[in-house]
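**Q** Some structures to go through are shown next.
Just so it is clear, none of the values below were taken in a lab; they were calculated from the coordinates. Quick caveat, the model's predicted, so the values are computed rather than measured. Cβ atoms are built from the backbone, for glycine too; each structure is taken alone.
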Structure I
Amino acid sequence: MSGLLIGVGVGPGAPDLMTLRAVNTLRKADVIAIPRRSVYDESLAWRIAKENVGEVPGQERLFLTFPMTKDPERLRPAWEEAYAQLAPRLAAGKTVAFITEGDPLVYSTFIYLLAEVPNRFPGTRTEVVPAVSSITAVPAAVQVPVADGQERIAVLPATYGVEDLTRVLRDFDTVLLMKVSSVMAQVVEALEREGLLDRAVYVSRASTGQEKVVRDLRSIRNDKCDYFSMVMVAKKDRSGVLAGRFAQTQTEEVTR
């Protein structure tokens, strides 16, 4: 028998932003695999999903611990333990739904699990249930369009460094800078340098009861901000291309 491994995105935080497909998939699964940061941590993904899923007779809830670190010496044992827990369940032909915050294929732990399926769980089928992610939840919170017409978007994980932020700010119309928790000072410095500080807005825990919006980034430049946070930079007003209007620069080019 071959099992089925499904990556299920539960959305950015608000339980009512879970999709119907996600809820139905989780209710039907034999096993819900629940990633958490430590044995003392209540999984955020499960906190979002559990009310919608409810109690399902005979369903197993399998907690898997993945420490928040970039240290391979700590990550490898955690992954090996996760593989060891998942292997017999998939080999027995069970359907395992692995839940993730946001979308399963956007900066998610599930990406690494999916890549290992052919080697670790041969014969296992895979599926992905997409979800609302913070990439759309944050713009919705501040009601700032992400892109119009031919505008270009960049998404960067700030926790892995902001060294190329200046170049990205120059090359793209809208920049979504994720997980700015520990690098806000560098982000503010780069935005000041490019004259874009007033075009930026900070949002943490979008869509939840703890949502926070800050439009003056100077006021939090030295803060240790929330891990689940994003800075959105929209460099210009919308071009109006989709409404039959054109930006001034485009009109000038046409008349030259």
Structure II
Amino acid sequence: MSIPESLKESKAPAAVRLVAILDFIAEKGAASFSEISSQLAIPKSSTHHLLDVLCETQMLRQRVDGRYALGLHLFELGGLAASGLDMRQEVIPYLHELVELTGLTCHQGIMEGDEAFFLSKIQSPHAIILTSWEGKRIRLHSTSLGKILLAWKPTEQVNQILDKAKFVKKTESTITDKESFIKHLALVKQQGWAYDDGENINEIRCISAPVFNTKGEVLCAIGLTGMVSQFANGKKEEYLNHLLATTEKISNAINFGLKK
């Protein structure tokens, strides 16, 4: 693939090159610096600056092997990044099932770089407050989804993420310092689920659990959200049982190809 002839004389050559890089990586799945520079005929110095911009804006992400792949900011702008599309499609049927079982709103959250996003949402027909949408960033320190997405990550990575985090006090229940939050994450990992006890919005409760890959890494978090009254009278435990059974089914289906 190369830059189309019709665009080579564009008055905005940098913009043309940015789009060409995105198209190139979308077609290949991932590409190295040298592949991008040579196959698109972009000078190495320009390639370096363009990749910096694309990674800084999360249009691209650099993998551990050094190759570049699509980033989830593309999803925020209206298109799903290839890495998240299959995960979303795999999980959606289970989210519908959870909504039917519990009457609560169900979310799927994923981590991209140092940030988390709502990848999927199935709205409960009984929902009163609308505070989330697909593509919205997830607060790591005050949501159960955020806790799940952090709790199984290596300690060094968690520290790096939290060093840059802003512990905004949303309610009286919000954890607002790094040390307390790290201790809380240890509890989340030990019990295998997380709870937002009105830490993000006073009237809202949310319980979440992880979906794992075969290496024990968290692929995504699944959460059930409702009003505080909906979690009373033993309902929290009932929701948790449904949630854990469902996340186990999702993990099995994704990792071993089991049918729903």
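**Q** Distance in nm of label points 7 Å out along Cα→Cβ at positions 66 and 162 computed as 3.3: which structure among I, II?
**A** II
**Q** Taking 152 as the value of volume of the Cα convex hull per residue in Å³ derived from one of the structures shown (I, II), identify that structure. Could the numbers behind the result be given before it?
**A** Details: I: 161; II: 152.
So the calculation was done on II.
**Q** Check the numbers for relative contact order in percent (Cα under 8 Å, 6 or more apart) across I, II and tell me which is largest.
**A** Comparing I, II by relative contact order in percent (Cα under 8 Å, 6 or more apart), the maximum is at I.
**Q** Thinking of I, II, which structure, once helix-only ellipticity at 222 nm (-39500 (n - 2.57) for each DSSP H run of 4 or more, over all residues; to 500) is computed, gives back -14000?
**A** II
**Q** Of the structures labelled I, II, which one yields 5.9 when mean projected area of the Cα convex hull in nm², for residues 90-153 alone is computed from its coordinates?
**A** I
**Q** If FRET efficiency 1/(1 + (r/R0)^6) of positions 186 and 226 (r between Cβ atoms, R0 = 25 Å, to 0.05) comes out at 0.40 when worked out from the coordinates, which of I, II was used?
**A** Among I, II, the structure yielding 0.40 for FRET efficiency 1/(1 + (r/R0)^6) of positions 186 and 226 (r between Cβ atoms, R0 = 25 Å, to 0.05) is II.
**Q** Here distance in nm of label points 7 Å out along Cα→Cβ at positions 138 and 194 was calculated and came to 0.7; which of the structures I, II was it taken from? Could you put the intermediate results ahead of the total?
**A** Details: I: 1.3; II: 0.7.
The read-out was computed on structure II.
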